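Dropping the structures in below, format is structure tokens.
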Structure 1
Amino acid sequence: MNAVAVLGAVFALMGVGFGWYGLRPLAVLPRLLRAEVVDPPNVSADDSFAVCRGLAESTGESVDAPFSGESCLGVEYEVSERALIPSEIPLTWTRIDDGVAAVAFELRGSGASVGIDPESRRFSLDTASETITVPAGQRPPDRVASFVAVRDGLDPASTGPFARLGVGARRYTERRVDPDERHVVAGRPERRDGRTVLAGPLVIADRSPRAVARRRLRTAAFPLVTAVLCLAFGAGLLALA
């Protein structure tokens with residue numbers, strides 16, 4: 001295989017990777033948009049998929065958000081850094097760490113409640129983001145600094161000649177499920193111990209399903225366009241090989 005063919009295959013694989021990254025969050029949207037948003041009493045364990053709206057209530061457990069320190073029912077965090085990486089688009093934000101944590105809670109409305117059981121790494125939060133941006137060379141707030149100190153691979157980037165362009169700056173972002181706030185939860189209803197629980201891969205949002213779809217489509221636009229360009233360029237190179 002000559003060099004042109006190898007380069008074409010590399011771009012084709014990059015296109016597949018970008019496409020998978022962009023399409024994965026969109027897979028649930030058809031079911032999410034087709035389903036009727038119901039109150040907790042109307043969620044049936046016989047349904048294969050349900051979308052429920054109600055007030056998130058604690059069952060006694062909580063988690064502490066890593067950057068804000070807020071007590072919440074679920075959190076998704078991400079650390080990204082503006083970097084110069086030859087294999088990526090320069091000066092973009094590169095994710096260097098992320099994670100999720102959640103506890104079981106209830107969604108209450110119309111005099112009844114439905115259980116919510118987020119499974120580790122199998123739920124996504126479409127809630128408002130809170131972001132702390134720290135320029136290169138500056139110390140983050142104490143709580144963020146404590147978080148960074150105990151995480152491997154999060155040593156601050158060195159401040160070099162490109163710091164003026166923002167290289168080395170970091171963003172610390174968290175999304176939370178705050179108690180006593182209204183949320184929309186979508187997932188698979190199950191019957192457990194005589195009550196209905198939403199489980200499986202969950203979508204947890206503080207906005208309507210249509211708003212969730214719009215946000216995810218906007219987020220997916222860049223990787224999908226990049227995927228198309230990489231696939232087209234890779235296919236062109238393979239055709240010339």
Structure 2
Amino acid sequence: MADEIDWEFVENASPENRRLGEVLRRLEGIHSGDSSFDWKESRRRCVEVLTTQLNSPDNNAAMIRRLQDKEYEIGGDEHLVVRLEDDAGRVYKLTHGDCFGCRPYFSRFDPDGGGKNFHGSINEDPAFYLRRWMLLNHLGEYQTRFEGFLPPEENLRMPRICISQPTIDAPNPSRREIQGALDGFGFVQVSLDAFLNPHSRILLTDAAPRNVRIVNGSIALFDAIASFASDEICAWAFER
């Protein structure tokens with residue numbers, strides 16, 4: 001599915017994406033399409049690769065020092081949220097050990113009848129997590145920035161990832177406003193808070209009012225999940 005996207009174009013969309021692309025290539029060679037290993041298959045190998053990045057001279061050691069021992073907020077199931085007094089215009093988000101945010105779980109069945117076919121599940125793949133922000137950055141002016149790798153919370157856990165985002169002072173939009181903003185990017189609503197672009201096959205899930213803002217007419221997808229729709233999901237979405 002990823003070959004539907006021009007990754008070079010996506011990467012060059014912003015300085016933030018160029019940095020994310022650089023990190024992704026270091027992790028598993030995203031542009032070659034030939035992953036050197038499966039993150040789920042070899043936990044030991046995952047720890048080795050991430051620890052190498054953590055200890056790399058390219059890692060942001062100054063940021064690690066700034067974030068250590070800072071008070072944090074629980075940012076849902078995905079992040080610990082840190083705010084720095086000397087950088088009030090940004091919010092810093094740290095993944096949990098061994099959990100790099102969430103990824104969508106698709107179900108054809110909707111037992112509650114609420115129109116929700118996509119649910120959140122634990123994501124163990126750091127490349128999926130970074131690619132998520134790269135895709136979201138591609139869809140608007142609101143940009144998420146990769147800050148660096150952080151030490152694990154506990155022994156035997158994986159190093160964590162830190163991102164940062166501009167703070168947003170805007171109310172929760174309505175679902176109608178979200179749908180209208182995404183129409184301009186070619187997305188079709190396929191389920192509650194889920195949108196699919198039939199050309200690129202980018203799937204947006206958890207694009208709920210709590211995770212999205214509309215600022216001066218532009219959409220800020222600060223906590224939605226971006227991934228690629230499988231053949232099964234595309235068939236389900238457009239052949240019903």
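Some points to look at:
- Which of 1, 2 leads on relative contact order in percent (Cα under 8 Å, 6 or more apart), largest value: 1
- Source structure (of 1, 2) for Cα extents along the principal axes in Å, computed value 65, 49, 26: 1
Here, each number is a calculation from the coordinates, and none is a lab measurement. Bear in mind the structure is a predicted one, so any value in this text is a computation, not a measurement.
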